[in-house]
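Structures incoming, each one as structure tokens.
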Structure I
Amino acid sequence: MKYFGTDGFRGEAGKVLTADHAYKIGRYIGWYYNREHKGRIVIGKDTRRSSYMFEYSLVAGIIASGANAYLLHVTTTPSVAYVVRTEDFDCGVMVSASHNPFYDNGIKLIDGNGHKMSASVEEAIEKYIDGELGELPFATGDDVGIATDYAIGRNRYVGYLISLATRSYSGKRIGLDCSNGASFTIAKSVFDALGAKTYVIGNEPNGLNINKDCGSTHIEAMQKLVKEKELDVGFAFDGDADRCIAVDNEGQIIDGDYILYVCGKYLKNHGRLDGNHVVATVMSNLGLFRAFDKAGIETEVTTVGDKYVNEAMVKYGYVLGGEQSGHIIFSKHATTGDGILTAIMMMEVIMEEKSSLHDLASGMRKYPQLLKNIRVESKEAVMTNEVVLKKNDEITAELGEDGRILLRESGTEPLIRVMVEATTDEICAKYVDEMIDTIKAQGLA
């Protein structure tokens with residue numbers, strides 16, 4: 001598609017994604033959901049300065065088409081999905097560029113069931129943006145929609161998260177990194193209510209510092225906090241809090257693969273891993289698949305994107321899936337990745353097993369992994385080039401069962417991602433560089 005990628009319409013605010021785009025998205029979804037009844041659309045946003053611009057542009061479009069807009073204000077992406085599916089809304093919109101820097105922004109659309117919007121609706125929106133559908137009718141008179149403060153929806157979501165914990169976290173010292181993003185209004189209140197002693201960083205957003213040297217993409221800030229304060233565990237979220245990366249009691253990074261391992265093994269041991277499957281993506285570490293094999297757990301592997309993980313979970317009825325990046329879905333409790341929910345589920349395992357996170361994760365050994373991006377003229381040309389494909393086969397054969405190479409197109413940029421896993425860092429670097437040199441030699445870079 002032209003505008004919408006795997007995670008909404010995203011780009012630099014005011015350049016790639018403009019207020020006019022947001023207005024037209026609002027116009028279309030307002031009209032679409034207002035055809036048979038008064039449409040109800042709920043909107044959340046993160047802390048970026050441009051989020052206010054897009055929020056009100058969306059509102060203008062929605063109410064101009066006759067639907068009603070309900071504003072959650074600064075909140076997390078999973079909270080929007082929760083409110084949509086539990087409070088009879090037709091659609092949810094989240095204004096956020098997730099882990100991107102402040103100058104980017106995005107518009108994520110969520111359907112009435114709390115899932116990512118269908119491609120058919122996104123395609124229709126794109127046609128409307130480009131003028132291919134003609135003009136939509138404006139509401140007039142008392143058919144014009146209204147905009148309503150709906151902060152109560154965010155409060156209900158907080159209550160829901162608290163209700164999922166089965167015990168008090170009293171005595172536990174927990175670090176929280178809110179990435180100067182959407183979770184700064186929610187995360188601390190949840191863990192304080194559960195009795196933990198919380199230590200919070202990344203909770204002073206100013207519109208320009210979201211994800212800056214903090215959060216799940218800069219986990220070193222949490223590692224430092226855990227070591228300095230001698231914490232039991234730390235959890236770092238991204239800008240819209242649909243991701244969580246943990247740090248164990250010894251300061252080691254527990255990424256999404258480790259989280260899947262710890263929670264998957266726990267669910268299996270307690271007879272709650274429906275279908276005996278965990279859904280992962282092609283980017284998950286070989287060590288995860290080997291550890292699951294040893295534990296007798298099967299895996300369903302999808303392409304990258306929590307959207308595709310969720311689709312596989314819904315299709316087969318699985319209860320756990322996620323990505324190395326920290327998008328983890330617990331389908332019994334949510335329809336999207338939810339960083340704060342993931343932190344609660346991790347705490348449930350720690351408390352019930354009466355073990356440290358370091359010990360719980362010790363059964364998995366990660367293979368060294370190296371990922372490099374190469375900017376290309378045409379992603380398709382790289383992925384169909386005979387010389388590149390031959391080189392890929394040669395490297396695959398040389399790595400054998402002790403590693404793998406993966407070429408993947410970026411969903412949002414003109415990049416090819418080259419990833420190699422092997423038994424040593426040196427082997428990873430050797431084969432990544434060989435593949436990138438091959439792409440360059442073909443004149444594709």
Structure II
Amino acid sequence: MTIRIAVVGSGPAGFYTAGHLLKESGDGWQSVGVDMFERLPTPWGLVRSGVAPDHPKIKSVTRIYEKTAAHPRFRFFGNVELGRDVSRDELAERYHAIVYATGSPADRPLGIPGEQLPGSHPATDFVGWYNGHPDFPDHDFDLTATRAVVIGNGNVALDVARMLTLTHDELAVTDIADHALHALDASDVREIVVVGRRGPAQAAFTNPELLELGELADADVIVDPEELERALTVPDPNADPTSKRNVSVLRDYAQRTPAGKNKRVVLRFLLSPVELIGGQDGVHRVVLARNALRAGEDGRLRAEPTGETETIEAGLVMRAIGYRGKPLPGVPFDERSATIPNEAGRVVGPDGLLPGEYAVGWIKRGPSGVIGTNKKDAQQTVDALLADLAAATHLQPSDPDPEGIERLLRERVPALVTYEGWREIDRHEQSLGEPHGRPRVKLTRIEELLRVAAGETPTAEPLDTLGLR
């Protein structure tokens with residue numbers, strides 16, 4: 001018989017899971033069929049809506065996912081949301097296993113006074129906005145401030161800082177959303193201060209991302225040499241090669257003489273935001289506590305406040321301190337870790353393991369690693385799933401007919417998007433970008449995406465970002 005698997009979520013974790021499953025077979029079944037469910041009309045998750053527009057090589061990983069999507073036993077159902085259009089119980093009636101691959105779409109709040117002031121934003125919103133995510137086209141970012149503060153010491157923080165410094169010519173050849181390109185062109189931001197609560201050796205930057213800052217055409221990278229060395233006075237016994245290389249890069253930046261470019265990216269460490277000060281017109285200042293590194297009982301260095309503070313004037317604040325998963329209707333969820341409780345991918349409920357239900361990717365392990373990390377993670381979940389199939393500890397669907405779920409979805413979701421519908425969107429976006437040397441011009445509104453997926457002409461094409469229309 002054909003084993004039917006539902007994968008909820010179409011980002012890297014979901015596609016790696018589907019790819020592993022479609023290659024497998026074993027005793028007791030002839031083949032594995034995978035149906036993928038996605039809330040948006042478009043696949044790829046953060047590869048489409050999270051990777052910075054000026055990093056096209058990273059997005060080329062979708063070629064691997066396209067091969068999976070071309071498999072005859074794979075189906076894509078876009079514009080379908082779990083809990084809104086189909087329930088967990090309805091999937092359990094139709095599939096031998098369900099894999100949740102919904103990622104970590106929410107941001108982590110700072111939990112400090114003033115965080116909700118105008119001008120204070122989650123980096124997740126900014127990233128979604130400039131990447132054309134349909135949830136954010138109308139989000140308003142006031143870029144009239146001359147100084148922005150980015151809270152966080154990971155790659156997302158560097159992406160945000162870099163996007164605020166890139167020139168029109170650098171961005172106009174990318175797939176950045178048109179509304180973001182126009183807004184960034186008019187931006188008054190001239191200084192971006194990137195603040196981390198721990199030291200340089202504990203920053204979560206990858207080496208390429210940090211090195212890339214030093215190549216910005218229109219921005220100097222500023223690192224105060226004395227402040228840097230003070231932050232390095234406590235050696236980190238757990239420093240790995242990546243962090244050691246980061247320290248070397250930062251020391252190089254500290255020795256550079258600023259070239260007098262139009263913008264500055266200032267990297268600061270051992271500072272934690274404790275309050276945002278402002279009014280109805282927005283953020284005015286950021287109060288920062290100065291930290292010191294101290295070793296805990298486990299030998300790991302922790303940032304602890306010294307009792308000293310400093311205040312930075314800023315009219316724009318972006319928090320990039322991590323992502324959080326969101327609970328799914330009818331599925332166990334751990335609020336503290338913001339993940340689905342699991343053992344090696346097997347979902348754990350209040351009374352133990354839930355046969356036939358699995359988690360993969362960030363909703364399984366939390367927001368860690370790079371895109372490729374999800375391949376190994378997916379293999380672990382798939383191995384557990386296949387072992388359970390062999391042991392017959394799986395869901396017992398009462399209606400496993402593959403046509404049944406499609407009929408149900410078409411009744412409930414008239415604008416159901418199949419993979420061919422996504423290909424229509426893909427072709428249309430590429431055709432808009434081609435005359436201007438861009439990989440694509442993204443459609444950013446659900447209504448337009450659905451029209452194109454259905455083979456209709458959109459009511460209004462995006463504005464030409466080069467000002468030719």
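FYI, it's all coordinate maths here, none of it is from the lab. Since we're looking at a predicted model, the values are computed, not measured. Cβ atoms are built from the backbone, for glycine too; each structure is taken alone.
For this structure, a couple of remarks:
- Mean count of other Cβ atoms within 10 Å over residues 75-82 derived as 30.4 - corresponding label from I, II: I
- Structures I, II were shown, and log10 I(q)/I(0) by the Debye sum over Cα atoms at q = 0.08, 0.09, 0.11 Å⁻¹ at -0.47, -0.59, -0.88 was computed from I.
- Top of I, II by distance in nm of label points 7 Å out along Cα→Cβ at positions 91 and 395, largest first: I
- Source structure (of I, II) for distance in nm of label points 7 Å out along Cα→Cβ at positions 51 and 435, computed value 3.5: I
- A value of 4.0 for distance in nm of label points 7 Å out along Cα→Cβ at positions 147 and 315, calculated from one of I, II, originates in structure I.
- Source structure of the calculated read-out (helix-only ellipticity at 222 nm (-39500 (n - 2.57) for each DSSP H run of 4 or more, over all residues; to 500), -12000) within I, II: I.
- Highest-scoring label, criterion being relative contact order in percent (Cα under 8 Å, 6 or more apart), among I, II: II
- Entry that produces -0.90, -0.99, -1.22, -1.32 once log10 I(q)/I(0) by the Debye sum over Cα atoms at q = 0.20, 0.21, 0.24, 0.26 Å⁻¹, for residues 275-354 alone is calculated, selected from I, II: I
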